[in-house]
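Enquirer: Following this line, the structures themselves.
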Structure P
Amino acid sequence: MRAMLRPDLPSCDDEEGAAVPAGLPMVVDAHVHVFPRGLFSAVWQWFDQNAWRIRYRLSTARVFDFLLARGVGHVIALQYAHKPGMAAKLNRYMVKQCRRFPGRVTGLATVYPGEPGAERILQSAFDAGLAGLKLHAHVQCFDMNCTAMGPLYEVCRSNRKPVVMHVGREPKSTAYRCDPYRLCRADKLERVLSEFPGLKVCVPHLGFDELSAYRELIERYDTLWLDTTMVLTDYFPLGQPVDLSAYRLDRIMYGSDFPNIPYAWDRELKRLRQTSLGDDDLNRVLNGSAGAFFNLRAPVACRQDPAPAS
């Protein structure tokens, strides 16, 4: 069930909708990437060379406008620093962008684990209003159990801010500077949850490829959430489709990975609409779980009519 990234992965021309599919409750997209223009261009180039061609090559402002105009009720904006010395600037950028969309966009901070002053950088970002920490072990090449991580977890815990941490092993790529299969395992994440009680953690992509292990972890730990990003779209080879009804759904939240995707923006929402989940379960996945994790003040349980899509 490995999903090794490679340069010839397909880009899809599936039809996109003009709005959130009819009949769904209010949608919180818990996994949206934003970067300054230069970094976005570098991301696009990396994906061109090592994975798929990104379908939506948009600036940060256009990313937010695109999703909100199509009926997404709230956006969680993520970023990550791929080298030391850039996190503070990225955090200031995120604060500025989020202020343009009050009540509609929640931004997370980043740090580069192990860089000098990482705890101070993170605390400053929280003081400026950012709502959590985003880390990506594949890109930043950190071990979640290393000494440098403890102080970052403590800053998050003391500020009651959550951590979104890509520590699932997939998708792997030879283009990364490290081997995710050496850094990332469900048992390593369990050690974090055990040693830092009260720290809220979300692992994206349902913990792919250790889907069963992470499904069991959310049963045991009330501080662990998973997001669905890309795993429900039939893009990666999973062996068999994910049955969300087998999960603890108050710990599952929807995420799109927009705009860095090779298919239509609403592909995963359409898949969710086609599941057998009832209204209460769809509410949990599409807004309630994210509301609890990110401490959103008033996640709405019904979808609002979108503005006309541009």
Structure Q
Amino acid sequence: MSGLCDGRVAVVTGAGRGLGRAHALAFAAEGAKVVVNDLGVAADGAGASALPAQRVVDEIWAAGGEAVAHGGDITTTDGAASLVATALDTYGQLDTLVNNAGFLRDRMLVNLGEDEWDAVIRVHLKGHFLPLRHAAAHWRAEAKAGCSPVARVVNTSSGAGLLGSVGQGNYSAAKAGILGLTSVAAAELGRYGVQVNAIAPAARTRMTEATFAGAMAAPDDPAAFDAMAPENVSPLVVWLGSAACAGVTGRVFEAEAGRITVMEGWRPGPTADKGARWTPAQAGEAARKLLAAAEPPQPVYGTP
């Protein structure tokens, strides 16, 4: 490895399995000391166990790296504060925050319960906000004390947040919210030396194993490229979490297999300006003409 993150301390939430585990191992392989956060819950958020995070920590140490486990709930103020404190108390610094934790409670909208909505919004959106808030407060204090943080935040959105996904109204809303949070955080925190970006990954994890079960390397060819392996996403995350990505902030990247795409988000399309108030009929006629001239939207995941 190149030592891209030598001397850095990285925190990764939801790092006991899947993408988070792959990110934690990749940061350690590039020289970072890693705080491995995970509650050890099931795919739907039930239960808890310290084992997943500790197993990843053990893997990192076995490979010659340094890591510490954190089992706090980052959707609570105390848990998020203790996450940042663990990095500072153990390693004396915090350079990179990767917000990755999440789970699913999939339902069609007419069957989606309020508790299922709240749970997914809490773990994905609030679970991004609180660690970011506490890490940002630390970096702001450093900057005001005359230090020059080279801080990085990588948030985790999804294609569901970009396009929507049938049966995932709660998850899609949370992941879209993460994109808005990323834009605001990048704008507000740049003055303190903090860069904030987001990824929309596609990989085989507990949450997607049914979708990508067939997209695996050929069992009779160990050297074949496993396109949906979570490890394919981690190199971009590590680069975004390093000093090497100087000047890159407020951006969203899709990452899948060997493909990286810069997403361009909402941009103004065709426009009509009457210079006065429209009537409803006039507004409708103008809208029809604008729609005819506009690019059609990408289909929502799960639609025919």
Structure R
Amino acid sequence: MAPRNIIIDTDPGQDDAVAILLALASPEYVNVLGVVAVAGNVPLDLTQKNARIVCELAGRSDMPVFAGADAPMARRLVTAEHVHGKTGLDGPPLPEPAMALQEQSGVDFIIETLRTEPPGTVTLCPIGPLTNIGIAFAKAPDVVERVQEIVLMGGAYFEVGNITPAAEFNIYVDPEAADIVFRSGVKLTVMPLDVTHKALTSQAWVDDMAALGTETGRMVSAWTDFFERYDMEKYGSTGAPLHDPCVIAYLIKPELFTGRHVNVEVETQSELTRGMTVADWWGVTDRPPNAMFVGGVDRDGFFGLLSERLARL
């Protein structure tokens, strides 16, 4: 089977970095057409820079990286330096990227790629706020039906919120964009906190990354060591969730994950529950299913995949 063409839409973020590395280490499964940055965990000037740093770490300075939206569609930007640090990739010292940022806007790249590639052959992988996808769909409605699938990290139901009591960060930052995506009719697979909170790091895995003896292993170990401190203190867990790599792992080994095809709607009006993903897990409404909402993961298989792939870089 030919590798799946994907576009990674991201706001790196330590876990975003691991997701990008996993994709670039798996060319037999995913062909990354480009990486598009969005404002989210930190502002756009940092996320586009971080995306280039990660591509260079993977030895892929040829990978086109684009800058997308610098603010949500209708809101003030909310960022997460309290989780990811001032750079978004706090932990180890970061080099300045040598590779250039593409001149074309990230949104226009998404639109152009969907129009140029054969219909149904490009999967969008948003692992940050959905702003770029929402703008692209609003600006060029003709591309919506050309998308093969959207596999995203965002939302929560049983795990409720991580930025407010009701909302997960990526959806909360731009609920209007998320609403466009969830109403688009595109085949949609969602990696919410319900599954990512089961993909917890361990000290043994962090140590194993360092023991690879590579620059990639050293950086991943340092990033996850920094990142997990916040979550361990917040949740009282033994490790931190690697949210975003779940998206790429699903494309490589979907059998690691389980979920239900249910209706999911995004709250955009209430200040109390802004950005909540209301998942009809028990089928108590007559609203038609619009998303595969993932709830389970084979943790050992997930980290085994990560270890094997990251050791390639």
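Taken together, the values in this text are just the output of simple stated rules run on the coordinates, not laboratory data. In this text, all values refer to a predicted model and were calculated from it rather than measured experimentally. Cβ atoms are built from the backbone, for glycine too; each structure is taken alone.
Enquirer: So P(r) over Cα pairs in 5 Å bins from 0, in percent, for residues 66-225 alone, computed for just one structure, reads 2, 9, 15, 18, 17, 14, 11, 8, 5, 2, 0, 0; which one of P, Q, R is that?
Expert: It was calculated from structure Q.
Enquirer: Moving to a separate point now. Starting from the value 48, 40, 40: which structure in P, Q, R was Cα extents along the principal axes in Å calculated from?
Expert: This value belongs to structure P.
Enquirer: Comparing structures P, Q, R by mean count of other Cβ atoms within 10 Å over residues 146-153, which one has the largest value? It would help to have the intermediate numbers written out before the result.
Expert: Details: P: 14.9; Q: 17.9; R: 23.1.
Across P, Q, R, mean count of other Cβ atoms within 10 Å over residues 146-153 peaks for R.
Enquirer: A follow-up question, please. Of the structures labelled P, Q, R, one was used to calculate mean count of other Cβ atoms within 10 Å over residues 154-161, giving 25.0. Name it.
Expert: Q
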